[in-house]
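Where a number appears in this text, it was derived from the coordinates with a stated rule and is not lab data. Please read all numbers here as calculations on a predicted model, not as lab measurements. Cβ atoms are built from the backbone, for glycine too; each structure is taken alone.
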Structure P
Amino acid sequence: MKNLLSVSALALIAAAAPAMAQDVTITNARVVIGDGSEPIEGGTVVVQGGKVVYAGPAAGAPAGGSAVDAKGAYVTPGIFATVTTLGLTDVVAVSETEDSRAAASPFSASLDAAAAINPVSQHILVHRAAGITRAATATAPTGSIFGGQGAIIDLDGDATPVVQARAFQFVDLGENGARLAGGSRPAAHALLRAALREAQALAGKTGTPQTTEIVKDDEVLLSRFDAEALVPVVTGKQKLYVAAERASDIRAVLGLKKEFPALDLVLVGAAEGWLVASEIAAAKVPVIAHGLADLPETFEQLGATQSNAGRMMRAGVKVAINADSLQNPRRLQQVAGNLVALNKLPGAAGMSWGQAFAAISSVPAEISGMGGKAGVLKPGAFGDVVIWSEDPLEAGAVPTQVFIGGIKQDLTSHQSRLRDRYKDLDESNRPEAYDW
């Protein structure tokens, strides 16, 4: 009996132990570095100790590791999805599994997404199978203009998905933010500016809260906990992601730098960004843009066009592509592919193949503070590698193998199991009532 228990205990320990990174050499590949350059034919990618050590022509590749023949397939860095709610929800219609919204919470800016990331959420498993290896995830602004502090996560399914906690603060200054703040944009801006001033009052010369300072309750718009959470924002140590679509709203966001010069701003959405692209470029503020928004779904998107991202990029703006759903960024590669096809339309502004792939890999990684570590196949980067069935920017492309941190991933999920279960049903034993 003791022996049986020992064997069972060892099996449980082995199952719980994290997988070890593999040394892998992928040959005969169409290598995509992810930095905007075009694919390298007949290339090789070498991953050792969980990191990329080489990606380029076969002639310069070091030896070592298990050999994988890509057979001419595209081999790319993992897709970096931003902004998402991955890991914060499982079944959207079941409130008990939904941690991406906190409309009734007494807290706002201090909400920390990292505390709730579920590494085995089916949303994570499904998106991993789509080639997404890392993501910026955050709670959505629902009870306040502040969504809280987002985290950078990996999708490898182990017990430690959070790569960087409290990586950015998320705030909405568009139509939704106006509604949440009391019904107008002036109310939203007043709330934000007052909150940032409170944070400044709590920040010492080193950027740490001065606990001896007391602010009277009747002068506080945020709780002390929320105000302290904004100290890294006003000191430039934490990025401030600002949702804004309308050109005038974007100008107002850029204007915040005059009063709070340390702000590390990132625009999210920016449907009318092309109208003020030169101003965004001059301010050196990156944009996480909608890739396919071209209809005036709201009054703040009257100037929406699919050429938005391409026009901003041509004006010198650093542009990453966001999916149209925070919960379902699986369409990122399709969105990027559409931007490539857009070049064929007279008068339209799209992206080259390399630029479009970079907009869903290295550029969002850079914007999120993971530049050189994620979204690229360069020495020192995470060993996040995807082998594709065909051109990854084609709608029908799917990953055939995914490595995250040098570890080969299981690509099954509830969705794939349901597909396999019902794909080839044995109908020979159906009841007679079903024979007609």
Structure Q
Amino acid sequence: MGMNIPKTAIVIPGASGDLAQRKLVPALDILYRQQRLGPDPILVGSGRSSFTTESFRERFNVSTEFARHLYYHQGISGIKSFIDSRGAFERIVFFLSLPPAAYGDTAQEIAAEGFGDETSIILEKPFGYDSASAHELNSRLAPYFDEQRIFRIDHYLAKEAVQNILVFRFANSIFYPVWNNRYIDSIQISALENEGIVERGAYFDHAGIIRDMVQNHLLQLLCLLTMEAPVSLDPDDIRAQKITVLRSLRIDRCHRYQYRGYHDGKGVAPGSTTETFAELQLSINNFRWTGVPVYIRTGKAVHRRGTEIGIRFKPVPPLLFNHNGALPPNQIVFKIQPAEGIILDIQSKIPGTDDSISRSTMNFCYRDVFAGTIPEAYQRLLYDVLRNDHTLFVSARESEIAWDVVGPVLHTTDIEPYEPGSLPAGKLPVDWIDFDGYQGLCG
């Protein structure tokens, strides 16, 4: 299965951190056991800590076979010679498990070591703090790595339920004709977390939920949901259509909230007005979607965890079975996490009655249809990097335009409190789809 992968060395600057231990190294272990890492790979941890290779290997709960491929090198200086001493590698991949502020300097250090066109870098979000900083970051990277050698991770794009959005839209002829403002009344996206900021206070207080979730994950979901059909599945064609959507987006309303007790979190500044919950109304100003409002709500310390997309269709005319106008409209709900699935609401006749109508659901649940474990996002993303496939990664232009979209609401200070464990009352003119009511389906 890994024969199309060249002999590769994977380097993780910042390998002593939590991300490497929880996500990256376990994902690479699975890929190794699936024979997807290519022939004789090595994984080199790098950082300021003074591990030995043996003590570094002991940090990870991985297979014995994969552990033999793990090494440690302190710092970037001298790492090329270290890798060269362990073989000739056709591909070198650096996963920068570092604070974003270190990306530019680290890229310069890697280039100074003498790595060439065989080398790529992987970046975690956030890609900047606003439009200006995103542009500056991309400018810092450009002298050392061209766009084809940079992989900006948005792990939402690797979720199976997210990848299935394009299949749902463009591989099923029954949906494509109605995917427009003639039939769709609103688009609603809900991304909720029941936990607060936990141990991420220093990062989160600098970012807030709009930077942390809306600018990247949720705008990417919206692009996949509303973009025109690409000419092909080539990454550049898909990115072109996503960029077209981003350029047409406008935020019409934004309300910000903060849960009570947020200021008690470690790393939170006294009197901080950072939002932990936000609701936004957007418009897509093109012929397909003009007049269809997009509603987004996302936040922490609410009553449950879950990410869903809802498509609400326009109601049928007040005729026949809907003569009193009381029939609820059809809805499609994409369940992104924690339990993946697609749910279609339809109206059905109640057996034994003349014309009594009841809402019914048609469910597609991943766990019921597909056997085996759904791959974790980092498995897919790391494998795609090794294959040099940019489809699920964010381009510099996408990132910069997304910052332009959210820029007007980043620096507002108006904020209202809400109780932990509950949703804020909300101020948008929207009848929210009852996403809570779908939790028992595919749950």
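For which of P, Q does Cα extents along the principal axes in Å, for residues 173-380 alone, calculated from the coordinates, equal 61, 45, 32? It must be structure P, since only it matches.
Quick one: semi-axes √(5λ) of the Cα gyration tensor in Å came out at 41, 25, 21 when computed from one of P, Q, so which one is it? The structure behind it is Q. Looking at Cα Rg over 2.2 N^0.38 Å, for residues 29-124 alone for structures P, Q, the greatest value goes to P. If mean projected area of the Cα convex hull in nm², for residues 133-180 alone computes to 5.5, which of P, Q did it come from? It must be structure Q, since only it matches.
A value of 22.5 for mean count of other Cβ atoms within 10 Å over residues 229-236, calculated from one of P, Q, originates in structure P. Each of the structures P, Q was assessed by mean count of other Cβ atoms within 10 Å over residues 309-316; the largest value belongs to P.
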